[in-house]
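> Right after this note come the structures.
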Structure 1
Amino acid sequence: MATPQTMRPAVDAVDHLLLGTRDLDAGIDWVARRTGVKAVVGGIHPGRGTRNALIAFQGRRYLEIIAPDPAQAPESDPRNLRQFAEPRLIHWASASVELDALASRLREGGETVTGPVDGSRARPDGQRLSWRTVSRPAVFERDRVNPIPFFIEWSKASPHPSQDSPAGCNLIALDIEHPNPGAVRTALARVGIDAAVRQSAACRLVATLETPKGRVELT
């Protein structure tokens with residue numbers, strides 16, 4: 001487990017938040033109505049059944065609106081985003097610059113870890129973005145919301161999506177609600193993340209943003 005000196009507040013650990021929606025255009029409009037910022041289409045995830053749109057936050061962070069890609073088979077989307085009645089935050093990614101060391105440390109501590117796994121996508125302008133990820137089993141996931149982040153390390157050859165996505169919003173807090181808050185806090189502390197986790201019957205990620213329309217909560 002990380003020491004108190006190495007713990008990061010959850011909001012500082014964020015690379016990006018994932019907002020799931022059944023339709024990308026509808027998700028873009030939903031975010032724009034609430035924040036005053038219209039997301040730009042980012043690209044597709046081949047073989048994963050999804051495509052995305054992005055808005056930037058300050059400090060090398062961003063929001064990823066993720067939706068089914070109509071050109072891919074429905075069964076290739078394991079999250080079943082087509083079933084979502086309303087957009088909602090479903091997961092988040094934490095930034096890492098030492099992914100191999102993190103994976104080794106977790107395995108040495110007896111945890112099951114997937115990765116590092118290579119990932120990439122092509123932007124509409126043809127530029128390819130590349131990254132690697134590490135993830136842990138989704139033991140705390142409820143109702144398709146996972147409060148435990150996966151970890152992402154961007155290729156030095158790739159621009160970070162926050163650099164050229166529409167700006168105007170700032171992420172100022174990330175809180176978590178869960179039926180087992182103590183266990184979630186402990187799981188996050190093992191990877192150096194200090195999060196506010198509240199007792200709740202449901203699992204929710206609660207992101208507080210400063211936007212052109214004032215302070216907004218996304219859940």
Structure 2
Amino acid sequence: MNSIYLVEDDPDIVSLIKRHLERGGDHSVSTFANGAAFLAACQERVPDLVILDLSLPDTDGLTLCRELRAWDTTSAVPILMVTARAGERDRVTGLDLGADDYLTKPFSLQELAARVRALQRRVQRERGTAGEAYEDARLEIDRARHKVTFEGKDVHLTKRELDLLWYLISLGGRVATREQIVEVVWGPSSDVDTRIVDVHVRSLRRKLRDDVIDTLIGSGYRFERRQ
């Protein structure tokens with residue numbers, strides 16, 4: 001299920017968008033009426049996609065967009081900017097700051113959902129994780145067959161190691177905290193110590209190479225793709 005953060009202070013619009021996007025069961029939409037609550041949530045858990053209103057009571061969408069692109073953990077999160085401002089200057093500024101798409105109010109819910117799907121397809125293509133396979137210059141994964149090849153040699157990974165590696169790959173260069181990795185790989189109700197992540201990362205580095213997974217001190221881990 002895709003995690004979407006919706007930043008919008010109009011409760012009627014929030015209700016409509018949330019209901020429409022969650023209808024098919026593919027999306028989970030968390031809503032925020034102001035920038036402060038949204039940024040705090042991003043520090044706790046990075047979403048798969050952000051729908052960001054340009055006008056907010058405590059800040060503006062351009063400032064939030066700039067903040068997201070400045071953080072390692074959220075620098076690659078796709079951003080769909082939504083606003084009542086129809087001027088070309090606002091659109092250009094938003095896109096220059098790192099927004100991936102721009103939708104002007106009023107809009108149809110069908111168009112919004114279509115743009116969300118298009119962004120997700122694009123990100124999936126860029127990350128090379130469509131379906132159950134991944135490939136770059138040195139690593140090949142057939143997840144359905146639990147087959148991993150690194151620099152032309154077969155490598156045996158445990159299921160947990162493969163799940164961890166796959167999660168990092170799926171983030172497309174974003175950083176995952178230990179807490180986020182535990183929640184995804186071990187499950188949200190798991191009570192394992194987050195240091196178990198370090199143990200599995202060390203094992204992956206032994207089986208692959210040290211530079212496959214980067215450590216960002218104070219942040220977490222990031223997969224290094226090779227073109």
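All of the numbers you see were taken from the coordinates with simple rules; none came from a lab. None of these values were measured; they are calculated from a predicted model. Cβ atoms are built from the backbone, for glycine too; each structure is taken alone.
> Kindly point out which one of 1, 2 the value -4500 was derived from, the read-out being helix-only ellipticity at 222 nm (-39500 (n - 2.57) for each DSSP H run of 4 or more, over all residues; to 500).
Structure of origin is 1.
> Ranked on FRET efficiency 1/(1 + (r/R0)^6) of positions 96 and 160 (r between Cβ atoms, R0 = 35 Å, to 0.05), which label among 1, 2 comes first with the largest value?
If we compare FRET efficiency 1/(1 + (r/R0)^6) of positions 96 and 160 (r between Cβ atoms, R0 = 35 Å, to 0.05) over 1, 2, the biggest value is for 1.
> Another question about this same structure. For which of the structures 1, 2 does the calculation of FRET efficiency 1/(1 + (r/R0)^6) of positions 48 and 112 (r between Cβ atoms, R0 = 25 Å, to 0.05) return 0.95?
The value was obtained from structure 2.
> Of the structures labelled 1, 2, which one yields 17.9 when mean count of other Cβ atoms within 10 Å over residues 64-71 is computed from its coordinates?
This figure was derived from 2.
> Consider the structures 1, 2: one of them gives -0.50, -1.02, -1.13, -1.32 for log10 I(q)/I(0) by the Debye sum over Cα atoms at q = 0.10, 0.15, 0.16, 0.18 Å⁻¹ as calculated from the coordinates. Say which.
Derived from 2, not from the others.
> Here is a further query. Out of 1, 2, which has the highest value for relative contact order in percent (Cα under 8 Å, 6 or more apart)?
1
> Follow-up. Out of 1, 2, choose the structure whose coordinates give distance in nm of label points 7 Å out along Cα→Cβ at positions 16 and 192 equal to 4.4 when calculated.
Corresponding structure: 2.
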